[in-house]
Structure P
C-alpha cells in the first residue's frame, strides 16, 4: 500500500514539474510522463535550412508528424535512461559530442550576433566592393527566344520542320505551333519560350542563330543541332549593362556581414585550437584500428 502511494505521489510530482516546465509554452503532445511543447518544436527546427522553417512549421499535419516523432524519441530516451544505457562508454561519448554540438552552435550564434554589422557600416563596405570590382556587376547581352524542336535529323524530321516553317511564314501563331508540335516539352508548355539567356548557354548552332536575330518577331531559318531541327523566333533583347548599386545593395550587405561573421568564427576557433596539443602517436594508433574496405565497382 505504501509503495502504491509512493508511486502516486511520484507521478503527481512529475506531472506537476512537467506542467511547470511547459507553463510558458504550448503543449503540442501530452503523454503520461512526457510532453512535447512549442520550444521542442522550435529547437528541432534548427536542423532545417532557415528558408524552409516557416513553410514546414506552418503546416499542421507536418507539425503533428514532427511532434509525434519527438514524443517517440523522448519516450525511447526515458527507457534508455531506465535501462542505464547512458552509462555505456560509447553512449556517454555520443551524449558528450551531442551536447558539445548544441552548445557550440549556440556559442557561434552569439559570435554572429556580437559581430553583426550595423546597416550603415554594412552599406559602406558594400559600396566599397561595388566600386572596387565593377566587373562583378556587368550583365552581358541577353536574348529571349521561342523555339520549336523536331527531334532527329532524318528525312522525316526535316520534312516536318520544313512544313512548320512554311506555316509560320504564312502567318501561323508560333506559340501555338510550339505547344502542339515541339519535342521540347519543357518549353512547349510555354509556347516555346526559353526566357532570356546570354551567349554560351545553348549549343553553338542554336546560340549563333539566336544572337543573329535582331527584331522581335523575326524568325530564324532551320537550325540543326545535336537535338534535331529548330526554328527560333526572337522575343526581345537586353543590351549589355552594369547592375546599379541599388539592385545589388541587399546581396552585398548580406555578403559583407557574412564575411565579417565568418572571419570572427575562424579567428575564435584558431585561438582555441592554439591552446591544444596534438598527440600524433595516439591519432595514428586510432587510425590504424580502421581498415577501409575496397569500393566495389559495378561489373
Structure Q
C-alpha cells in the first residue's frame, strides 16, 4: 500500500482485523494534514523562528508477526549499517537505521549527519540521474551545509580546539529504496569530557530536529499529532575500552501489542514543496513496510522456530 501511495494517493486505511498476509499502514495525519504542517513550518521560517524543522507522521498497521521475523526480512530487504533488534516486555524495536549519532574510539569521536534524499531509480541510468540531481540541488546543498555546520558546532563543545573536521562531505549513500547525502564530522575529545558529555552535546541529532534545536523542537511538539516515542532517540553499544557506537532511531518499526508503528519524516525549509516532502517520507518507509509484508507471508513458523532459524 505504501509503495502504491507514493504515486496514487494517501496510505490506504487498513481493516480493523489483524492482517495475516499483508500489512495495511494508516497515517496519523494523511497527505493534506501533512501539507498543512509543512505550510506552518514555512511560516515559522519566514517569521525567523527556525531555519529548518524535521516534521514526521506515524504509520500504524495491525500485524501478528514476530519481530525477529521482521528483522530477518528487513536485513534482506534493506541492509543498513546501524541496524538493531531490541526486545522489551510489551514493546520491540526493529531498526534499519542508516544514521550514526555518535561513535567514540578512544579520544576520537565522529558523527555522520544525513540530510538530502532521493528515491532509487528503476534503472542504473535513472539512479545515476537521481544522484546527480540530489548532489546538484541547491535546496539540498544548502540544507545539508546548515546541518553539517550544526553538528560541527555540537562536537566543538566537547572536542579539543582545532580538531573538529569535516572529513567527508556530501557523499551519496544508497539503500534499497532511497539515497542520501551524508557527511562525516569528527574530532578529538577533550581530556575533561566523557562519552556522556559527547552524547549530551550532539543529542538529539540536528538532522532529525532542525535548527536552532530548542525552538525547533517546540515547533515539532506543537505540530505533530502523536508523540515520537523511541523515534529519533538512540540505540547504542558501549564497550569497556573507550569505544561506543550510537545510532539515530529512524527507519525503525515499533511493535506494541499486535500493531507495528513506523514514523517517517522530512526536513522542511522555506522552499519545501508539501507533496514532494510527503512522498519523501513514504519512500523512507517503503523498505520497512516491505519487510513486514515479507515476514507476514512467511509467518508459518512458530515464535520459537522463528528465533531458532534467525
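No value in this document is a laboratory result; all are computed from the given coordinates. Not measured: the values here are computed from a predicted model. Cβ atoms are built from the backbone, for glycine too; each structure is taken alone.
When helix-only ellipticity at 222 nm (-39500 (n - 2.57) for each DSSP H run of 4 or more, over all residues; to 500) is calculated, the result is -12000; to which of the structures P, Q does this value belong? So the calculation was done on Q. To which of P, Q does the computed value 0.96 (Rg/Rh (Cα atoms, Kirkwood Rh)) belong? Only structure Q yields this read-out.
Comparison across structures P, Q (criterion: distance in nm of label points 7 Å out along Cα→Cβ at positions 127 and 183) gives the highest value for P. Upon calculation of relative contact order in percent (Cα under 8 Å, 6 or more apart) from the atomic coordinates, which of the structures P, Q produces 18? Label of the originating structure: P. Each of P, Q could give distance in nm of label points 7 Å out along Cα→Cβ at positions 119 and 143, but the derived value 4.4 comes from P. Which structure, out of P, Q, was Rg/Rh (Cα atoms, Kirkwood Rh), for residues 71-206 alone calculated from, if the result is 1.03? This value belongs to structure Q.
Largest in distance in nm of label points 7 Å out along Cα→Cβ at positions 151 and 175 among the labelled structures P, Q is structure P. Quick one: distance in nm of label points 7 Å out along Cα→Cβ at positions 63 and 135 came out at 3.4 when computed from one of P, Q, so which one is it? Working through the options, I get structure Q.
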